[in-house]
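Read-outs: derived from the displayed coordinates by stated rules, not from any lab. On a predicted model such as this, the values are computed, not experimentally measured, just so you know. Cβ atoms are built from the backbone, for glycine too; each structure is taken alone.
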Structure I
Amino acid sequence: MKLHITVLASSLALAMPALAKDIPLSQAESIAKSVTPDSASVAFNDLEAQWLTQLRKALQGDTAALTRDALAQMRQNSIQADNAWLQASGYDFHTTENQQMGITLLSAFNTLPEAVLKDNLATVTAINHDADVNTRHQALADAESVEYLYFLSDAMGPRLGRAFLAAYDKGELGKAAALIKASEVSTGAAKKYFHYPRPYQVPGNTIHLTPDDVVVKDGHPYTAGGGAFPSGHTNTGYTDALLMAEMIPERFDALVKECGTTIVECAASAGKDDPYRAPAMHTFYRFTMTYNLPQQKGEHQSLKIPKGADVLLQTALPNLSPAQRQALMEETALPAGYPLSGETEDQQFWQRLDLSAAYEMARKTR
């Protein structure tokens, strides 16, 4: 559910052939396991266990025990998120307009060939069947934490991640936490529009439902209502991760206070203790942009960068001009023709954008 800075090739000439190369599903699964309780790092596993403990405590609240009913009521509490400040600000999030824009942006889904949809279901089923117990546990924890920000901590490494968790539950990130969650655009309207069933709702499916022995710990199989597309969890992960990455400099004091040292020192971790920064993660991130679904052949228009899109790289690459950041976005974009890249300029750009590759190219060449 997180956007992490990953590594691509050091030059465009080397990078471009690799962009469209399929990655074996078994290889992607192996990389994914490195950020579950199957990680080789004790420090990373301890961080995962810590945020899960804090999540369960937040869900339980003042009740005697954590029950499944708590999941229906889960939301950030008044200490974690300063919703009173947000309401007083009078900010208009244009919710209905943004929901409709999302539907328009994703409308290429309706033109996908039946063969692609079958490949999609087959890939999901294979991932589900091959997932080991630790991968399932991590998926459950991530799925049941979407109303909070706990899941962002493991992307920060053990030291900064622990500092973030402490600051979050103390309310030291209250304005940021409220704003991030309010910025999420619900996928409910889009799910109704596309009406694409979840894999376990498809007649004749062989999906294994996972019993909850991680969060509520009542053995109840995990399910969710609504359609499969677009994914609300993916939407939450990208929105929260991108906004938190943009806001960390503004929340510098709170994090330094909890770190007890500089942000740079706090964020520094031994390689094995920060698996999200491992070289293999570029491979995994690129895999998740296509899931090896086929590229459609034919003529495709050139990529055009929407005005202002480069702001997504501004915090990471403050010394580059907007034009330089836009050039990086164009040079590292996924090739055209993969599912959802559509025909409009916006569809082309947002489906093909690879922020992590753009950042890494800048890091390699400057």
Structure II
Amino acid sequence: MMRELPVSFYLPGEDITSVAGLSPDRDWRDFGYGVRAWILQTYLRMLAAGHPVTLTGRMPLRGVVVAHADSAVYTNPPSTEVVLVVVRADKAAQTYADFEIVQNGPAADAERVFHVHHWPQPGLVPRSSTRGDHIRVVEFKGHVVSLNPALRGRAFAEALAQRGIEWRVDVVDYRGHVSADYSECRWNDYSSTDLSVAVRHGWRRDHPSKPASKLINSWLAGSPAILGPESAYRELRRSELDYVEVTSLDEMIRAIDHLRGSPERYRAMIEGGFKRAQEFTTARLVDRWARLLFEEVPQAAARRPASKVGLRRRSGMLAFALRRAMRGSGYYVMAKRAADILRER
């Protein structure tokens, strides 16, 4: 692997010494929001694997710098010796970045925008094998805003109760990471979760910026998933045993009834999920990050003149900032055009 460019993870506003002592699998509740899940966790896992990476709260003077979109947009790297790699996550395109990382394959171009899957749930405890093929608990784990309103209502819970099934909602009310309280959630614990459910608002609506994390977690946990029609899930689907897709409350209940009455299919989904999960282990993702940061990004950066990298960043930041400040205004069109001209120079 190429090692010429140092690799840093940019985490402003944190006590670097303190957070560097965290363990994703032990302290998983501390990684519940995007910046820490992407930046801090990636740093810690790569460091544990022996890769030469650093964590910093100040923008370095040179090298590959990985930052989350929530913090990178407010920072102007000091020189063209910085190769700014921004994790887009579920945000809009970060046009000011030298390179971007996206969590879904179709958004990548392998030239400036690279695909890396989101990390699976840290500290995950799989479903207990002693539960057999009986479905007694159906559960949603996540932020409350990510749960379809119909599944929050009494009707769904009562329908499951009539079937002898417990409906669990393990949620955090996320209103920004500062106010979010993860102390009571058990997102890592699938030991008694017989079915995992995840459908966002809008039964037939795609959410193309969202990752396939809930599907991958269900595979790793041995807890078959019933999911909405999201492109991230469909991107990974190879078999009807990978998960069940639903587009209405009635379809959700029928899917649960079908799996209750088909223990062979239920077992096949668990076994198939464990096989698929091997593609998304933390070890596989560490390898992917290493290839990206030590090979693909440096090679791509070397193909581009340093002056052009700097112009792109400055003009991109200008257009991005004006778009946010004056969205809906005709001034943005002018600013974007000026930025495009600068990039072409």
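Before moving on, here are some points about what is shown:
- Entry that produces -15000 once helix-only ellipticity at 222 nm (-39500 (n - 2.57) for each DSSP H run of 4 or more, over all residues; to 500) is calculated, selected from I, II: I
- Which entry (I, II) yields the derived value 29 for relative contact order in percent (Cα under 8 Å, 6 or more apart): I
- Structure from which -0.61, -0.92, -1.12, -1.21 was derived, log10 I(q)/I(0) by the Debye sum over Cα atoms at q = 0.11, 0.14, 0.16, 0.17 Å⁻¹, for residues 35-226 alone, options I, II: II
- When percent of Cα pairs over 38 Å apart is calculated for each of structures I, II, structure II gives the greatest result.
- Structure from which 1.6 was derived, distance in nm of label points 7 Å out along Cα→Cβ at positions 51 and 299, options I, II: II
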